[in-house]
1. For structures I, II, which has the highest computed value of distance in nm of label points 7 Å out along Cα→Cβ at positions 140 and 188?
2. Out of I, II, which one gives 1.46 for Cα Rg over 2.2 N^0.38 Å, for residues 172-227 alone as computed from the coordinates?
Structure I
Amino acid sequence: MDKREMLYEGKAKQIYAVEDERYFIMTYKDEATAFDGAKKGIIKNKGIVNNRISCLLFKMLEEQGVETHLVNQIDERNVIVKRLQMLPVEVVVRNVAAGSLSKRLGIEEGKELPVPIVELFLKNDELHDPMINECHARVFGWATKEQLEDIQARGLKINEILTQFFDSIGIILVDFKLEFGIFEGRIVLGDEISPDSCRLWDKVSLEKLDKDRFRRNMGGEAEAYQEVVRRIEKVLG
């Protein structure tokens with residue numbers, strides 16, 4: 001499949017049309033943003049690393065019965081994906097207190113949660129992706145009751161698979177964001193799973209191996225991303 005016109009450009013990816021309207025080509029960029037775009041920068045080879053990580057993790061999830069939008073990786077930056085009708089509700093699964101959860105509730109960062117917390121957010125850049133609940137989503141037509149139950153259940157299933165996998169490579173899956181869409185009437189996992197969309201800490205040192213290094217001006221972002229893909233490839237590559 002060849003790229004045609006660019007249909008959408010986001011913070012980390014570009015979406016291109018192809019001749020078959022059931023699919024897109026998704027291109028990963030090196031640009032990094034934080035705080036709703038207030039902070040911008042480049043993480044060297046981030047797009048290459050995130051594409052590789054997402055493809056490996058999506059293939060693993062497919063083997064565990066989780067349908068994803070992945071069709072085929074074309075090259076280092078480009079991947080063919082199913083053309084989803086995206087639900088504007090993001091699912092965040094948290095295993096350890098960090099980020100906005102710690103700030104909102106005054107919970108010490110690093111506190112392990114006895115059970116995973118599932119949160120919902122409206123995907124809307126202009127409103128800064130506000131946190132919502134099921135009532136909001138249903139009343140305003142962002143998702144149906146059945147869709148909400150489905151994506152939250154899938155989030156927990158994906159969390160179970162990923163926490164076990166990351167634990168096996170010496171990484172704590174602190175929290176992560178998922179996006180879902182509809183393809184031929186089915187709910188399908190879309191977007192990406194990478195250090196951009198997950199908080200990942202080394203099990204021993206608790207060193208951050210994700211985009212928090214960029215958010216917090218810690219430096220070493222490219223090295224952290226490379227460490228994550230190195231560990232994943234040792235098992236799945």
Structure II
Amino acid sequence: MSAQKQLYEGKAKIIYTTDNPEILLAYFKDDATAFNAQKRGSIAGKGEMNCTIAAYLFQLLEANGVPTHFIDCPAPGKMRVRALRILPLEVVVRNIAAGSLCQQTGLLVGTVLPQPLVEFFYKKDELGDPLLTRDRIMLLNLATPEQLDQLRSSALRINQILSDFFHQCGITLVDFKLEFGLDVQQQLLLADEISPDSCRLWDQAEADPDRRVMDKDRFRRDLGNVESAYQQVLERVQKGVEGRG
């Protein structure tokens with residue numbers, strides 16, 4: 001099955017149609033952006049590393065009963081996925097205070113939350129992807145109440161699976177972003193990717209607040225060694241998955 005025409009290009013991926021209308025091909029780019037694309041750059045090998053990490057994690061979630069859009073990876077940096085109607089919501093799960101949560105609440109970075117916090121953001125670049133309340137989501141008709149309940153429960157389930165897995169890899173899952181979509185049967189599936197681009201990951205063996213960072217914050221904050229951090233995540237995830245086999 002080969003790619004045919006470009007359907008969409010985002011900040012991190014290019015999506016192509018295939019000869020099967022229900023299957024798309026995602027090409028993961030090395031491009032890196034931050035602060036709503038105000039900062040741009042490139043991370044060598046990022047596309048292939050993120051694609052491989054996401055494939056491992058999608059398969060881990062599938063094995064634990066979480067339906068995803070993942071099919072397979074026909075080549076490095078390329079992933080075949082089920083075609084979905086993506087909901088215009090980013091679902092963010094937070095276990096430890098970091099990033100915008102600290103900026104907006106005054107919580108200190110590293111504060112362990114008493115329970116996972118689930119938040120919804122409007123996927124709208126021109127508005128700055130604002131945080132939404134449940135009532136605003138209803139007002140904008142972005143999802144049904146039933147879908148919101150399902151998004152929340154799925155996000156918490158995914159958080160439990162990934163937190164346990166990353167812990168076994170010596171990594172703390174601080175927070176992460178999820179996207180979901182509906183297939184032709186109106187089934188809600190996990191979409192997009194799970195990678196150091198979409199997660200905050202801290203090395204449990206490092207106490208230094210800068211050296212422990214293993215995710216895109218290294219790019220955002222100009223901490224350096226971005227490629228090696230992504231490579232370390234890939235190696236630990238691969239080893240963790242193979243250890244379960």
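Computed from the coordinates by the stated procedures, all read-outs in this text should not be read as laboratory data. Here the structure is a predicted model, which is why all the values come from computation and not from measurement. Cβ atoms are built from the backbone, for glycine too; each structure is taken alone.
1. Biggest value here belongs to I.
2. The structure behind it is II.
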